[in-house]
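Coordinate-derived values only; no laboratory data. If you're wondering where the values come from, they're calculated on a predicted model, not measured in any experiment.
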Structure I
């Protein structure tokens, strides 16, 4: 598939119970490629960092305080040395073998490859509940009104970039919270990068540390901020597609 290094970033908050299994499972699922696993501990108050080191993560980054998933992913991207950069959820909501599908798309010429739960070929192993499902759809609709991004699912926690594309996109990223997914797609679109969507198989994890309704409200506020920053010229769309 590729003989180039792939950086796999795991943003982690209070992930001590799962991070050891996650690191091991990712290594087993991606043994056909060379990877470096970067765990970013987003200010956890448990032993996430020490457990990640025990698991054999190639690098463990500790943020002093809980800043949000966007801040954690940015820190991981800044530390990554791979030709391709992927981030996924530490709770393994997305089976790690799907990382290989991202790399296939990137080696085929895409700048970004993003998972989409709304893709016609995507599958859900377990239901996430009606409130979460409809909340996600409403958020997507409101996001499209504010920022007309042609993606049905901005929030899928499985995304991959070439290192050049990641450098361009994350140099402009500002959002610390979960709406960072919207921001990076918005910036990538402005830069004229090639974005491909792939189907995913999703296994909803009930023990998530995310409280859905408060986070959804915060995310919408961040989307409004992205729109305002765009109007104020805070995003640079003059860069050309990476060669």
Structure II
């Protein structure tokens, strides 16, 4: 990882809403192809942070750079996956996965190759012609995640995408995300409340403090994959993260 180039730079990011300081001087880098999780107490400003990264709102101070240039959705490909499944109901699974590629006016060969790759990685061959109303919630979320990865985005933001799922389904979907990430080389920033999930997924975990939020700690998760939640090293890192978060 050490020699990899910096993909995303967040420099002195600060956000106030009137007198309320939500984010206070946040700075960090994400390397190209890195999988970073952000955790923090409830209400610490994680969603505000995400809205700044997607440029839905502007920072009060500071900047976000992608490849050394100010983040700009017109120039950079920033994909996101939210907690609620958001497949387009009028499109099939395959059409949903191809949607962003068509918007970007990719060639028909590239669209076909990329959608086949994603469908294969997600095991969606039998469901390619199914519509969202014919799918379970977890299946629909797989399609949404596939659509996001299909674009090979500069930055993929994931905001608690498995918040609604039961534990068994979460592990299954987490393994799929790791497979997609490894196959596409995407740079991923994943926000979660679930500390076990963060330890399972991330190469690095950033811990936000209570409001006004700043980065309290930066923890490397140097564990081989596939990871085992019963592994003593896994439990040790998860406990280290847990001990740093005060939920009040």
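Listing for the model above:
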| read-out | value |
| --- | --- |
| Which of I, II yields 23 [relative contact order in percent (Cα under 8 Å, 6 or more apart), calculated] | I |
| With P(r) over Cα pairs in 10 Å bins from 0, in percent derived as 7, 31, 36, 21, 5, 0, matching label from I, II | II |
